[in-house]
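Each in structure tokens, the structures are laid out below.
Readers should treat all values here as calculations from the given coordinates under stated rules, not as data from a laboratory. All of these numbers come straight from a predicted model, not from anything done at the bench. Cβ atoms are built from the backbone, for glycine too; each structure is taken alone.
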Structure 1
Amino acid sequence: MTDAYDPHRFGRVAVLMGGTAAEREISLRSGAAVHAALARSGVAAEAVDFRGRDDLLALVGSFDRVFIVVHGRGGEDGCLQGALELLGLPYTGSGVLASALGMDKARCKRLWQGCGLPTPAWMPLCADTPFSAVNDALAGPPFMVKPAREGSSLGVSLVTDAASYSAALGAAFALDPLVFAEQYIRGPEYTAPVLHGRALPLVRLEPKRAFYDYTAKYLSNDTVYHCPSGLSAQAEEAAQTLALAAFHALGCAVWGRIDCMRDERGQVWLIEANTVPGMTEHSLLPMAARQAGIDFDALVLGILATTLATEKRA
């Protein structure tokens, strides 16, 4: 084992999981897996169910660094990252700005559009935006309705008519006051995991539902994951190059995922970024890492090791 990966160099590590967002249960599962991997590697790690300010203040003087596995708002949106920088605690993953941009799908899409990167057409919605206006703007139906700042496809709906549009608005606005509609891309969905500046093998998703929603991600056992993706080497490399451009445009670091769709013409469209990807038994980044020859324990330890270079970031 190299000196950089000597478990004693990390000191005491807090694995922050849970949070108070809608993705809490998934985060607890991810955190438990990360904590177990660190323990197997000999790291002095402790699982911390993060719920707010008091849990943060308790880290000071007790831990030397933090592995963030809190998904969603309050953990993946820059708030936790900023607090840890003020506390002087090194942490895993992207910094404040990249985390905030990655969490806000609408602003993320604005940035990608400004960089000339392909992302489906979209429009912000109000609670009274008429179905006809969205239908005309996005050449639908179908089209998607999404809360801007949720993950795991929570509150995301595929709209096929005026009735489903009304239900979609209710589901999205129940989770976030910022909601948008997005052009529907016909074709398979892929995810491009990124690790240490390198795009890992793509994963092609084959849900048995209308789209890759929360149920398909975490509750169903019939979703099929293809890794290798089945794309030609040239098509896979082109998608990986695009994903890296999207990742770096946001200023993301260390690890993450870029989700995308590939239409019938072979055009890849950027959908969203994930700066604290899931680490459960269904999660996609560990799957791609295995395909690249990186087992789960090595994946987790390698991510943690990046905090050694950022100890003086705050």
Structure 2
Amino acid sequence: MLNFQPITPGVKVLADSYTFKYGEGSCQHSFVSSWTLRHKYGDEFCEHEGYLYTLRTKLCTENERIYLFPYGPRESNDAMRNVIQNVIDDAHSHNARAKFQTVTESAKDIITKLFPGRFTVNFNRDYSEYVYNIEHLFSLAGGKQEVKRRSLHKFQRRYEGRWESVMITPEHIEMIRDYQNKWLAERIAGIDDSWHVQQLKSDNECIQRALDDFFMLGMFGIIMFIDGKISGYAYGFPLNDDVVEGDAEKADRNMLDVYTAVKHEFLRICRDKYTYFNFEEDLGDEGLRTVKTRDQPEYMIDKFIVTENEQA
């Protein structure tokens, strides 16, 4: 029997011990994601016999119970079969089918191998995550990075002696919050697409929740000043010992080269400790997809939805 409990800050140490080892460097597979998106997903956790289970309560329906693939060792087929069966049994105890979201390719293969014909698999490119080599992003080497190299050099020449970036400390939090609110208002004012506006508002809600608990969540980042005035910020958090997620990156849109500089400064503080940079999904935004593809990801983390078939 899986006894799910609501997410609390006290769960972080336990969750990190599983997600760092078994989360595959996915931005969705972290305590931070569950915490900052709790208004959207309502994640609850259950540790049972060496595995961590996640239930997305706010996505559940009368007919489907929504889970993440359980975190834990995968070497034993018998153990994995029992783990997946636990999820199925939990769903059935609520007269619903089991449905796994944000399933990686390796986890999808385990489900379909151990339960052949039991589940339907769907792939959505919009939710594939982009993972980059940090040193490659930072160095801006190669012909495809020429535009960004020029942008960075223009920024450095234009604002020489006038800019600085510093690590985010507690006294910066309210400053960033005010800047983010202004950034959002200006950004929305120029958009007619309601879907895009909603995405920006949802992103803003996550940012505000992250700022509420920034240091408890283990986040770190930089804030950039030009002429003593905040002009951008970027922050993230570790997904494991090798991968850091770029969770938010904002800059003054009227100063185009600032975006390049803000990201470059954030990468500067990441590169000595981490190898890879997860820059999340593009959610089907063609502009984001073009930019993220142009930056030449080292690899993609494809995501699947795996749904239990109705039983005859």
Structure 3
Amino acid sequence: MAPEALKLNTGAMMPVLGLGTWKATPDTVGKAVGYALTECGYRHIDCAPIYENEKEIGAAFAKIFNSGSVRREEVFVTSKLWDTEHARTDVRAACEATLRDLKLNYLDLYLMHWAIAEPKAGHTYDENGNLVTLQIPLSETWEAMEGLVKEGLVKAIGVANFTAPLLLDLVAYAKVTPAVNQIELHPYLQQERLVEFSKRLGMAVTAYSPLARPGMGEARLLEEEVVRHIASVHNKTPAQVLIRWAIQRQTVVIPKSVSPKRIKENGAVFDFMLSEREMNEIGTLERGLRVVDPYVWGHIPYFD
């Protein structure tokens, strides 16, 4: 069976299953986090300030940790540095704001959300509809993030949405090797070479949007016949099969849900195993389809 946690290059153990909170509304996310932690055994919560729900997650954390039902030290909490905070003078303040909102003294993992620096006003566009960016070197941002580790505000730092060229640039000067590269991964977008390369550089890989939702146009991963058939063989849901597929690829997976039924189902993936044949059958679904692409919202050919 695949392990329930992966060892990071820091020596820390990162649970391979986490609860994603992207697109979880402020009025639902607190209950979802509480249910996942206290009723379903989740020990990993993935957050970000751009999701605009960290205060509500923090209220849930405070209630749970103060009650003693789950200890803070048992939960792996990830958050991210948004694009508007890349300047050296902004990184610590951004991290401290996230810690205040989450009501925590430290983060287990802090990621650079994108290799894109934006003005303080957020998404700003020129007269041609192109996203306005700032010329802030990644090295400046990373050095400031390394300072967060030294000061004890975060246990580990990493990146999200980094391609191989970006990783090569980063490791050329990083004094602290990134612990994680969080990227979009699902059977429609498997990125096998990037997954292997990230691991070769000493990074764990986290899969976001593992069910290829939202979006995808006419493509519906959960409705693919091969996925539905494998689910029926194991008496599992298609979502459970896709989550298990991600785990058996030795990646961390963070499916998002605010439905108690689905949160519980998504967590019940450690009592079965996909065969090599089944893994390969799911692998045939590769289409190169992305849920998240900066070209759509900024005319930036980030992944080209």
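Each of the structures 1, 2, 3 was assessed by distance in nm of label points 7 Å out along Cα→Cβ at positions 118 and 230; the largest value belongs to 2. Structures 1, 2, 3 were compared on FRET efficiency 1/(1 + (r/R0)^6) of positions 54 and 238 (r between Cβ atoms, R0 = 30 Å, to 0.05), and the highest value belongs to 2.
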